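> These notes open a run of structures that come right after.
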Structure I
Amino acid sequence: MYLWFTDSEYKQLLANGKQTQQDSNSNHVPVVKLFTPDAQCTWLLTDISPPAEGEEPELAFGLCDLGLGCPEMGYVSLTELQELRGNMNLPIEKDIGFEGKASLLEYAKAAREASCIVEDL
């Protein structure tokens, strides 16, 4: 399991991923917020694609903001996130105070309007 997720967050991300496989119109509330402490990147993750039996999950879905002014929804490699380092070589961290308050589509709409992920919805 990846270091950022608690057991309950991991289970929720996987459950959301299973639901999304069955209903591609799913619109979950973000479960976790990850960020680079030494860069301007942020990810609000809603689900993890269920892995093949015996394998680690690899893809997460959410709202991704790489600090370029154009946040977008999409899939991200958990392995790549784990290996990613910012300007000062710091790893990605989880915002332990984050609590999703709206659906991912609502966060995406607000992010498009602000050109970055915002939490005040």
Structure II
Amino acid sequence: MGSAFTVQQIEKFTVVEFQTPSLKDPAELERIATDLYRLVDEEDHRRIILDFEKVLYLTSQAIGIVMAMRKKMAALKNSRLVLCGVNATLAQLLKITGLDKMLTVKPTQKEAIKVWD
């Protein structure tokens, strides 16, 4: 995996923590997309939490990657994608685009894990 994010298992969950404040570079986003899609397509992770706590800026390309992940996971049984650590700017973007109704967003990793309780 690249340095843009780390992946760890917490109980039955795959937690992806973005490590960069900016998800704007198209080439880096391509690498991120490839690595994230691999988690679903090749490694069959079905409970994924994307933690955006350290992210300050992102582009529509980054949102597109999240939506592609959502679509991939929607096709799998017993799968769920949850976002957490979303800052006010990103939360507003999700609300304006209506994506807040399509995505599950929780304030923290701990609360994201509770989605499955």
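> Which of I, II yields 16.6 for mean count of other Cβ atoms within 10 Å over residues 8-15, as computed? Could you put the intermediate results ahead of the total?
Working: I: 16.6; II: 13.5.
Corresponding structure: I.
> If helix-only ellipticity at 222 nm (-39500 (n - 2.57) for each DSSP H run of 4 or more, over all residues; to 500) is computed to be -12000, which of I, II is the source? Intermediate results must be reported in sequence, preceding the final value.
Details: I: -8500; II: -12000.
Label of the originating structure: II.
> On to the next question. To which of I, II does the computed value 0.95 (FRET efficiency 1/(1 + (r/R0)^6) of positions 24 and 48 (r between Cβ atoms, R0 = 25 Å, to 0.05)) belong?
On the way: I: 0.95; II: 0.65.
Going label by label, the one that fits is I.
> Also, I was wondering about something else. Between I, II, which one scores greatest on Kirkwood radius over Cα pairs in Å? Numbers along the way, then the final one.
Values: I: 14.5; II: 14.1.
Between I, II, the highest calculated value is found for I.
Values quoted throughout were computed directly from the atomic coordinates according to the rules given, and no laboratory measurement underlies them. For clarity, every value in this text was computed on a predicted model and none was experimentally measured. Cβ atoms are built from the backbone, for glycine too; each structure is taken alone.
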